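Asker: Next come the structures, one after another.
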Structure P
């Protein structure tokens, strides 16, 4: 990712994150940059309340679907897809690599935050709302909090 190109935009009940990618030659799978204008980019969309998809460089699609079990547990289904829908050992290895790195890190972060939110000492802090909607902006968190408040206030 090129941090200077990272853009976060809440749109309706969708969160969109986009960025140009750097070091594409260091990717763990081959990328055909001539496939289309976006083949070297990354995009992510979170669709409220429990689905997201990411398009990785090379037009690799990854999906997440969260299903709550109870107030402390959730099941996550993931899918990996290519534009032609065929099985690929490269994509299988990419999914394993992602699970062992990014997802493993995210699981620990989410568990830690969940514990903290349940603490009697928890006090919400201010969010970083970068007007340029860059990589350090917490606009997405603000939008998610607003959507949650709206959902809880609906009958």
Structure Q
């Protein structure tokens, strides 16, 4: 399947450059549309009135937070170090390697929300529970990565 993408990219590079340029606020519109198409089947299964009952089963939320924030960042850092400081140390300059390792850590704690929904749907998971797990993880990401950047007026 990947060869089709490479072939089309070589045959019609202008088309793909046009798609890449369709952005609003640094968000690619075709990608945003296709993500919604991907998660729509699961989102229509969500019973928003039952979300309030999810707190009765905290084990899954706790497990998600422990894995995403206490295990995955360290395993991704270790993998990043192994690949960019050991295996490919001669191919990647140290500053770029550090950036790649940071990127791997972020990918570890921030699984693609759309794919979480898709995999939950494909495994016949609980759509309501998945929605809450993703929302909680996203809230942690917002506070962990964005809240430290206060507007200039707030700085002391």
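Asker: Computing Kirkwood radius over Cα pairs in Å gives 17.6 for which of P, Q?
Answerer: P
Asker: Work out the source of 20 here, i.e. which of P, Q gives that when relative contact order in percent (Cα under 8 Å, 6 or more apart) is computed.
Answerer: P
Asker: Kindly point out which one of P, Q the value -18500 was derived from, the read-out being helix-only ellipticity at 222 nm (-39500 (n - 2.57) for each DSSP H run of 4 or more, over all residues; to 500).
Answerer: Only structure Q yields this read-out.
Asker: I have 0.75 for FRET efficiency 1/(1 + (r/R0)^6) of positions 22 and 78 (r between Cβ atoms, R0 = 30 Å, to 0.05), calculated from one of the structures P, Q. Which structure is it?
Answerer: Comparing all candidates, it corresponds to P.
Asker: Okay, moving on. Of the structures labelled P, Q, which one yields 1.00 when FRET efficiency 1/(1 + (r/R0)^6) of positions 6 and 46 (r between Cβ atoms, R0 = 30 Å, to 0.05) is computed from its coordinates?
Answerer: This figure was derived from P.
Asker: Next question. Given a value of 14.0, 46 for Rg and Dmax of the Cα atoms in Å, for residues 30-85 alone, calculated from one of P, Q, which structure does it belong to?
Answerer: Derived from P, not from the others.
Asker: Work out mean count of other Cβ atoms within 10 Å over residues 54-61 for each of structures P, Q, then name the structure with the largest result.
Answerer: Largest one: structure P.
Coordinate-derived values only; no laboratory data. Just so it is clear, the model here is predicted, and its values are computed rather than measured. Cβ atoms are built from the backbone, for glycine too; each structure is taken alone.
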